[in-house]
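What follows is a set of structures to go through.
None of the figures in this text is laboratory data; all of them are computed from the coordinates on show. What you are looking at is a predicted structure, and each value in this text was computed from that prediction instead of being measured. Cβ atoms are built from the backbone, for glycine too; each structure is taken alone.
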Structure I
Amino acid sequence: MSKRVVLLGIDGLDWREVRAGIDAGRLPVLASLLSESAWAEVPVRPCVPGLGGAEDGMNSPTLWTTIATGQHYFQHGVYDFCNLLDGASPPPMFESRHVRSPRIWDVLGTAGKRSIVIGYYVTHPAYEINGVMISDLFGEVTSDLVTWPRDRRDAFARLLGAAGGYDEYMRTTGLLGTELAVRETRESHATGEALGATVRDVLRRFTDLTGDDVERLLGNEADWRQRKLLEFRLVYPYVRDSRLHQLLLSQIDATDWDFATVYYRIIDFVGHGFWTRDLKLPDEQLRAYGGVVDRVYAWIDQCIGQVREKLDDDDVLVIVSDHGFGPNQSLGDVDNWEHVGDVSYGHHAEPALLMVHGGALQGQITDASLLDVAPSLLDYFGIAQAETLDGGVIPGLLNADAPRDLPRVPAYAYTPPSEDGALSADEQQQVVARLAALGYLDD
């Protein structure tokens, strides 16, 4: 009988940074897991054949949908951040209704398995599954469609400290707004130790800015480039990830489930904004921000540890990234501190990371693909492989008999959700602004 599986999706988690952090003693949880897990350095480009553009086609919506479906983008339909074929002007962000293929939790639901899906890419609007779904835009849009079941929206907001429910959450602590840092500081907002921190606390934790530097950056005379860097590439993803992480921990305890997944984006964001390895940067910039990436990795390590503590000994923990990171070699020497925040210092690179703890294998595995994650998980749960899958089961990964000797099926039954997310113009603009701050889109 298969046991429960948690899939932690960590955008941009890089093998080189993980190994450096383990060697330096900064990542004790990942060090322990690596010594007891199966792991692979996974090539990325073969998963996105023919795609180009920003980051050489290695964009997150495409790759995370590929991971969850076991299919190439020309089957599942998500090829970029915006759906240029939807007929709207400006084109909408990809939404759950655009995903043409069932994802892991959809297939598991038809087999009676319950799932917890939190913040996974392209899950807005949240839609009916056998279990609980919190969309990737929870806390960012004033929508009734951010959770399934719909009536859980206010309860989840109350778990994050908003006694009045989701509407109060959005008014006081939601992530919508271009002046996040200024607004939170002005209101002396604090969400509580378990739910995140004020902007000042974030900056103290992850940067080496002096107290005077912090007050100057948050004041009316702040340098807008540095404030943009801190708001979009550190404060926003930390607050977002810490809250969704808290919701995951609460749901692991609160409900029966077979499969759970959450998506963290902060490592990708700080990789773009604060990457220093193999780059020549101004000393002042290195003094202020040179430790951000290491400290964020250490925080993610703590999050992984908190999830692991919630699991039983026979549960399976899967950690996967969609790509790694490397320096933006087109920069050359960056000698002008005044332009900080205007450029992306880190770029997506290969390989991606895969680590499986609690399966049947240990040590390095080869020839793994991001396309193989979904097929391997479905096989673990005793579900036959569909002819439409582009990936396959990694032999022996999750159980010694994998792949199971099950007759293949032509395809999995699936009807894409039909509900439009109906983002307001302001909400659409804010989502686009965050992507533009990373260099993915034109603002």
Structure II
Amino acid sequence: MIPIKSFSERRRHLAAQMQQGVAIVPTSPEQVRSRDAHYPYRFDSYFYYLTGFGEPEALLVLVAGAAEGEPRQILFCRDKDTEREIWDGFRHGPEAACAAFGFDEAYSISRLDEMLPKLLADQPAVYCALGQDSAWDMRVTGWINRVREQARSGVVAPTAIHDSRLLLDEMRLFKSVEELQIMRRAAEISTGAHRRAMRATRAGLHEHEVEAELLHEFRRHGAQAPAYTPIVAGGANACVLHYIDNNAELKSGDLLLIDAGCELDGYAADITRTFPVNGKFSPAQKDIYQLVLAAQAAAIAAVRPGNPWNAPHEAALRVLVQGFIDLGLCRGSVDAVIQSEDYKRFYMHRTGHWLGLDVHDAGEYKLGGDWRALQPGMTLTVEPGCYLRPADNVPEHFWNIGVRIEDDVAVTETGCEVLTAAAPKTVAEIEQLMQGCHG
């Protein structure tokens, strides 16, 4: 659990970077699923990163550059309402939220339009997620126009609007000790789910039955939700990168690709494992699998401080391309195949992304046009793959082999830590785990 003081420290750090101005950070709205039923609520990641407050209908206002030096940290949230709590559950209300979450002030969300013009008066700049939500853009513009209407009285409106995400993305990129503890636990739960799925898989089941094993394991160990819609893709479906139908029958002789991770206290795990439905790799499947595994090993070895972001991708790519050449899938030298991009028939995505409160987490990949250097505290995925379709004119024994192997990795002072290492991924580990289920 992240201490409440950490959220307040984040707010002070953001205010220090702003120097002067007002940051406005709303949380996500509730979303209707159908008629009067809502999707399960999930807060906005930026808002939660700064507040730790998980209720809907809330907004953070941070006023930087006050004379006394400390920023004003203000929360707007729903009123305490015992009648609504009978139907919808507990809500803090402004007074309790102010004390529990370390704010200087807290007010009813109903007072937002009344108070924001006052808070924006005589401020030089507004910081908000410009362009993310047109409704909020219009609302902020309306508040600024309200201030402009007071010009004859000597009140000055903000003259600049900055994207708050530019500052917050850089903050979120570096994980604290407490954040890494949560991510390790999310990884532990998710690796257990993948082991369970491997043990449960057999020919004749449907993909959704294996998905149910994953979801059961997530919730059984306290994860609030899957971090994203699980991909459970058997046979040819494994060659569809974002396949989520999860309804096909699993067949002996096919591979099953599972891309799934849980969300725990807001933080995501993201793991992919590929294994044979019948528990035994065919020779062609093993060739491709071992190639992807070797590419991933090369990529993980390149995750260390000082290396550019792209180093793991380049390391994986060279291994994959050499393998494609050796297997007769590509022709020419490694450099020639990379330059021509002929490999993209079989490997069309990159090797990783930042990971944290969002599965594809906040943070720039380049600074000043160059790939940024990896630094301790950054967390990322490493996920090379290979996808062989009949339409790509590959030999028949390779048809419909889709393999991806993905782990979550934290950059350390001396190298990296693979958070998801407990999920079996060598051929021997997978076949041994599944042997008892298919013997």
Comparing mean count of other Cβ atoms within 10 Å over residues 124-131 across structures I, II, which is largest?
I
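Identify the structure, out of I, II, from whose coordinates distance in nm of label points 7 Å out along Cα→Cβ at positions 316 and 372 was calculated to give 1.3.
Working: I: 1.3; II: 1.9.
This figure was derived from I.
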For relative contact order in percent (Cα under 8 Å, 6 or more apart), structure among I, II ranking highest is I
Name the one structure among I, II that Cα extents along the principal axes in Å, for residues 284-323 alone of 48, 22, 7 was derived from.
I
By the measure distance in nm of label points 7 Å out along Cα→Cβ at positions 308 and 340, tell me the structure among I, II with the highest figure.
I
Calculated from one of I, II, FRET efficiency 1/(1 + (r/R0)^6) of positions 60 and 396 (r between Cβ atoms, R0 = 30 Å, to 0.05) reads 0.00, and the structure in question is II
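Kindly point out which one of I, II the value 33, 25, 22 was derived from, the read-out being semi-axes √(5λ) of the Cα gyration tensor in Å. Let's see the in-between values first.
On the way: I: 33, 25, 22; II: 46, 25, 19.
Answer by label: I.
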